[in-house]
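No lab work stands behind these numbers, since they all come straight from the coordinates. These numbers come from a predicted model, not from an experiment. Cβ atoms are built from the backbone, for glycine too; each structure is taken alone.
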Structure P
Amino acid sequence: MRIRRLAPVLAVGVTATLVPALSPAQASAAVPLQRFQNQHPAWHRCDTSTPAAYQCATIEVPLDYDHPNRKTIKLAISRMKADAPSTRHGAILFNPGGPGGEGLSMPVMMNGMMPKKVREQYDLIGFDPRGVGRSTPVTCGMTAAEQVTEHPYKPETFKRDVTWARTVAGKCRDKNGDKLRYITTRNTVRDMDVIRAVLGEKKISYLGYSYGTYLGAVYAQMFPQRTDRFVLDSAIDPTRVWRGMMQVWAEGVEPAFVRWAKWTAQRNHTYHLGDTPAAVKKTFRDLIARADRDPIPYEDEKLNGDDIRSALRGQFFSPQSAAKSVVSLKKAAGGKPVSRNSATPDDAPGPHRPAAPGGPLPADNTSAVFWSVVCGDTAAWPRDPDQYRRDAIRDKARYPLYGDFSSNITPCAFWNKPAEPVTAVHNRTGMLTVQNQWDSQTPLSSGLGMHRALKGSRMVYVKGGEGHGVYYGDPRACANRAVNTYLSTGRLPARDVTCETSGNQKRGPRKGIVPMPRHTPGAPGF
């Protein structure tokens, strides 16, 4: 599953120092990997506009780990070294989410977020996952229209949706050839372990958001002996990759919508959307019907009902934001113009994240990587377009707000067969998972799914917490204290922790609140 849509990554590999403990198959693979693990990066200042301590380098990794002596790709990595060697524990790797999120600038961002007592224990390590950003970026040559991924099911447009899905899959295949099948979670995890070895670390710590939690879990599954202190914030359910994780968006928004209607009805004197939950829901549904009959002028666009459902899905998890947006839309429907300056602002900007160094990237890089990973990780995608049609009709009835979006056809229906099976995550490696109750991108059921899969994990649950992403902001907040204690000491809580909502956990550092409108071209993600 970006600063706006979280997603984390990890690395995997085999170091020569641990060969005696490995199986014969693993040991045989270690020898050809030595040339990658023994690289000496040419560290340099990333950019004159960034701190001098923020250093970048490029290393090589195999495109195909089964044949490491063949083609290689470049991996962009970054670091900010620990200030006090006497208190240094090791290196911590970061990933912001995706698939497709750039992580090269994460050390600068996390350096400003982590308390000094935690920060001084680690070299902060960032990287752009394979295919992303500065790491041999992939492109499918998609147009802006082809990057619009939210397609509501309608009988009259389904044929067009199938054409879109087939076209995107074909373009990605034509542009990338055999390289495409190696842009996967498992290979990114192997890259992470090469990074660990290049850094000279026997183990590595990790903090991953959203999709990055899946990277962390797969790393722990593939390389448990290399796993140190791992924090998985706003987690993917590993049993639902990847179609199920799109469908969970529809499942999760229905209880959020019920909560929003109740919250808004209690504040009818402020929002005037109805004095009962039923009345509030009717106001919203009438607005959708009105927009379908006659699209509503909003800012410099006209929004139909599908546009509004798409735009507000994430906002319902933060009731105040959704209420303000519905009020604004209602006024626009009544003939009151809404300018871009007067539209509901995004009040969840999160921490500053500097741009990664380098020139422009392919415009569709994030979208290209997203589809490469979610389609290439697993063979579980249906191949029959009619299956998507049936599922979308079913889920529109089950989950009226978003079910037809989340179950409609995607390019994965026409993707090549994955290079290897999806990773089954089931281990007892000690890790800390962190989860808001009202998370729009990885809803609570998703976080609980990860917690169940990781038998050795502990969960920090923020009751009432809103937004996608927990660990940021005030270090005194309950959840942040738990994360910082674990990162400082390596000791997991004795049992799962429930935190009551604090001010800074009312919204997340990335997805958080979605500004209207949200149907402009852009990639999906976690």
Structure Q
Amino acid sequence: MSQHRTRTRGTVTVIGAGMAGLVAAYELERLGHRVEILEGSRRLGGRVRTHRFGAHEGAPFVELGAMRVPTAHHRTMHYIDHLGLRDQVRPFTTLLSEENALLATSTGHVRLRDAPRRLIADVRSALARDDYRDETVVFGAWLAAVVDAVAPPTLRTGLRADLAHDLLDLVERLDLTPHLLGDGKDRIDVHGLFAAHPGIRAGCGPRLNSFLDDILTETSPRLVRLACGMDQLVQRLAARVRGPIWLGQEVTGIDVAADHVRLRIGRGPLAAARRSDLVLCTVPFSVLRGMALTGLDEDKLAVVREVDYCPATKVAVHVREPFWEREGIRGGASFSGGLIRQTYYPAPAEDLAPGGPHGRHGEHGRRGEHGRRGEHGRRGEHGRRGAALLASYTIGEDADLLGRMPVRLRHDTVIGELGRMHPQLLRRGMVLGVASMAWGGHPWTAGGCTIRWGKDAEACEEERRRAARPQGRLFFAGEHCSTEPAWIEGAVESALDAVAGIDRLAGARHGRPDPALLEAA
């Protein structure tokens, strides 16, 4: 690890205390720069948001933001190790993984173990042709199940059209035997099939084709989570940043000059101006659009307007007891259908783990404190602290519909609909609390995450390059500036790229961040 060395030539001002801002601040300090972070809200973490139902030890929690990490995301896994969280890593059991979880079908909810026959019948009945091989229809059935659960309505509709036209015709020509699963050969390894035969993606429409990577990643068996909560990644990073992290400091204007950047902080008559030598802006472009921007070139202003964000809404429920375990559901997720779409269950009680530091942050900095939190928040056999359930996870138009509802109506709607799948939820006294986050309307994000659906690889890279391109002494980072939008990995990747650029411009050569990270970036 490089030695800390304090620079004497000004300070790097980082706008935003999400993962990109915290990683950048930490690595800049390791290179010898002085750093300060300005965060408009009163909390750290950005779209990493762990909601704990109570401040007591062992309080149950749910991830209302980022909740999983693909093991192939090496930069994120590096920081998990580097920050001492390796012992908190657990498998993330995703959709279509738990045999007793429920799937919505044309005849109602069925257990995953009983779903193949119904899913296959649903797809076959919707096809114009009835001469496809059984194994081809099995592929169509399970791909449809994944897309129905994960994708927004327009992509679900698009898949039906793709299946009816080119996609199944391409699959019909393949030997699917190596990818069929189960005693009845009525399941299929969709991930393995696409990996072995990438050419079949030509049968998908452009929007679905570009969304497939997200679908396959989200339903991959190679996902992990942090048993102590994803917020511990944020807290441990923040604890290592030596410079001040100023909360409640909303940047409302950015003026780029030849030798400095001037920031406007606050609104109205109390707004203040701050001159900065170097600035790294990590806020989403959906938020940046609302600032007064001067000194940026036309192409930069254009890409700030053009980057597209997908809304996401999550609703969590704190319940008296983990009633789903009596039905044999040991984690994983159900495809609930209707408005609420995906429902995720916590891991079983034996997977409890101690937590890490739970920092408290005032306006002028941070002080950590230590405690122990179980991942379920259940103490002993009887679950005296209850359990937390991610009752609904939606994106796109589905998320927008729920997100625009008044909070009370949103919560009542989700509980009522989930109660039709799990009647136990509606028992008197079962629900102890509800919390939700509608990222599409949240003032500090104005969207869930960046999407590039419908764009080919070249167009995606061009947008990334334009988004990340600096403007004089103003640099940019965040998942919208990366090759991995919508993931923590994208925030980290873009932060490391920006750190390297800032260091080159500042002429600092007092040390280097981890070579493996720079190579990966």
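Work out FRET efficiency 1/(1 + (r/R0)^6) of positions 200 and 288 (r between Cβ atoms, R0 = 35 Å, to 0.05) for each of structures P, Q, then name the structure with the largest result. Comparing P, Q, the top value of FRET efficiency 1/(1 + (r/R0)^6) of positions 200 and 288 (r between Cβ atoms, R0 = 35 Å, to 0.05) belongs to Q.
Taking mean count of other Cβ atoms within 10 Å over residues 64-71 as the criterion, the largest value within structures P, Q is that of Q.
Of structures P, Q, which gives -0.72, -1.07, -1.16 when log10 I(q)/I(0) by the Debye sum over Cα atoms at q = 0.15, 0.24, 0.27 Å⁻¹, for residues 232-311 alone is computed from the coordinates?
Numbers: P: -0.72, -1.07, -1.16; Q: -0.69, -1.22, -1.31.
Here the read-out was taken from P.
Taking distance in nm of label points 7 Å out along Cα→Cβ at positions 80 and 320 as the criterion, the highest value among P, Q goes to Q.
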